[in-house]
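Heads up, there are several structures right after this.
Bear in mind that the values in this text are calculations on the coordinates, not laboratory data. The model shown is predicted, which means the values in this text are computed figures rather than measured ones. Cβ atoms are built from the backbone, for glycine too; each structure is taken alone.
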Structure I
Amino acid sequence: MRSRSVPANPAAGDVASAVLAIGRPDFPKVLIDTLRRQAGVGHCMVFALSRAGAARCLLDAGNIPTGADLGAAYAGHFHEADPNRDAMFEEHASVPIMLPAFAPRMYGAGYRKIFFKDSGIVDKSAAAIWTDDTCYYVNFYRIAAQGRFGDAQRARLRAIAPAIAASVARHFQQGETETPEQSLAALFATRAPLCALTPREQDVCRRILLGLSSEAISQALGIGLHSTLTYRKRAYGRLGISSQNELFSIVLGLLTTLGRPN
C-alpha cells in the first residue's frame, strides 16, 4: 500500500540528473540540459536576494550571449524594479513557489529595454524558494529564435520547477564541496522517513538513487544479488513505495523543505 504522506511525483525521475549534480562543478550544465530537455527552456539565471536588499547572480547558463551583463545589471539595481519582488518577499516561503508571469509592458522602460528588447528574451517564467534569510530566485527564459513557451512546455515547467528550485538552493547552500554520495548520505542519516531504514537498506537505496543496477550494488556492497533485492523490497515496504521513481519523490520532497524542521 502506498503511504499517504509520500505522493507519487511523475517529475522525479525526469530531474534526477540535476538532483544528482548538486555540489558538482558541472551543475550549471546539467541543470540547463535538463531544463531544455524537459520544458524547452533556453536560458536559466539564478539570483540570491537577501532580506537586507542585496542581490547576487549565482548562475547564468544557456543561449543568451549577454547573460553575464544581464546578471550584473539585475544584481546592481534592477532587482528593485522587478514586479516579482513583492511576491517573493511577501511569501517568504521555505517551499518552492511559482511566481506570477508579467508581460514585458508591465516592466519599467529601462528594465524592458535591457532585459527584453536588447537581450532578445520573449518569454519568462520563474520560481523561488527561501532558505533562512536568502531567497533563491530561479528564472527560465526563451528568446526570439525559440518563440514563447507553448502550453505543454509551461505545464511541464510548472511540474518540474519546484524540484529544480530546491536543487538550486541546495547546490548553492552547500557549495561545490559535497559529492552526490555525501549529500545523499546526509539525507539518509538525518531526515525522516529515510533515517528509519536499516543501515544496509540505506546503502542499497542510496546506490539506487545514484543510478547503479542491482548487480552493481551487489558488487559494491559485497553481497549477493538476492540479498540486494531483499533489502530493496524491505526498504520500499518501510517507505510505502514500490518504485525507484517514488524513491526519487521522497528525496525531492526533502529537498523542497530546506530550512524547515523535521
Structure II
Amino acid sequence: MSPSLETRGLTVRFGGHVAVDHVTCAFRPGELTAIVGPNGAGKTTYFNLISGQLRASDGAVAIFGRDVTRLGAPERTRLGLGRAFQLTNLFPQLAVAENVRLAVQAHAGVHYDMRRPWRGRRDLIDKAEAVLGSVGLGDRRGTQAAALSHGDQRKLEVAMMMALEPKIAMFDEPTAGMSVDEVPVVLDLIARLKSDPTRTILLVEHKMDVVRSLADRIVVLVNGRLAADGEPQAVIASAVVQEAYLGIAPGKAA
C-alpha cells in the first residue's frame, strides 16, 4: 500500500543545533505509529515539521505522494492532515459548541452568509453535536472553552480535529495533564479512529502502557535521529529503547 505520509531526509537546524536529523519514514493507512524517545529527542519538532508549523532546513514531506515541503499548515490540513497539539489550540472565549461548529464549518467549506445564518444549517449543527457527544462534552456545550478543565480542553481539541475528518491524524501526548478518569475517553476515541483502515495515525506518547495498547508500530527518535523502527514488542525490547528511552542499561531486565 502506498504511503499516505512520508518524510525524506527531514532536517531542521536551530543555529548550530540539529533538532531533527535526516529522518526518513513512511506511514500508511490503517496503521497507528507511536513516536517515542527521551525528552529532547525531537519528537514534537518532527511533528511540527510534518504539520507545517516549522519550515525544514533540508529534506521533504509528502502527503499522498504530493510534495508539501513548501506548503504551510492550512494547506496541509486541506490535503487531509489533522493535528491535536501538546498544548491546547482552542478559541478560548467561545463556547464549546462554537469551537466544534467552526471546525465542522471549515471542513464543509461553508463561509459566513448573512442570508443564511449558522442556525439554518441543521446538518452541520447535528454533526457538531454528534462529535461533542463522542468526546463526552455534550453537557458542556454552552461552557466557555477557557473555563474547562485541562482534561476537557484536551477532549475539545480532539473533537475539533475529528470534526475536520483528517485522513492523517496526529496526536502529540493526548493524555498529558489528564486525570486517571479522563484518559480512557481519549484513548477510546483514538482506538475508534484506528479502526478505520483508511486513516493513518501518528502518536507521540511517553506512557508506555498507552503505546503498548494502541501502537501497530513504534518509531524511536534519539538526539533527532531515527534510532529504531518496527513492531512494538521488538522495539521496546531493543537495547536502544531500553537505554535511551527507559533508562535501563543493556543486559538488564525491563
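For Rg and Dmax of the Cα atoms in Å, for residues 153-216 alone, the calculated result is 11.1, 31, so let me know which of I, II that is.
Corresponding structure: II.
Between structures I, II, where is Rg/Rh (Cα atoms, Kirkwood Rh) highest?
Max of Rg/Rh (Cα atoms, Kirkwood Rh): I.
Out of I, II, choose the structure whose coordinates give mean count of other Cβ atoms within 10 Å over residues 49-56 equal to 19.6 when calculated.
II
Matching task: -14000 is the computed value of helix-only ellipticity at 222 nm (-39500 (n - 2.57) for each DSSP H run of 4 or more, over all residues; to 500). Pick the structure from I, II.
I
State the single structure among I, II that was used to calculate distance in nm of label points 7 Å out along Cα→Cβ at positions 33 and 209, giving 2.1.
I
Just checking, which of I, II has the largest value of distance in nm of label points 7 Å out along Cα→Cβ at positions 121 and 193?
I
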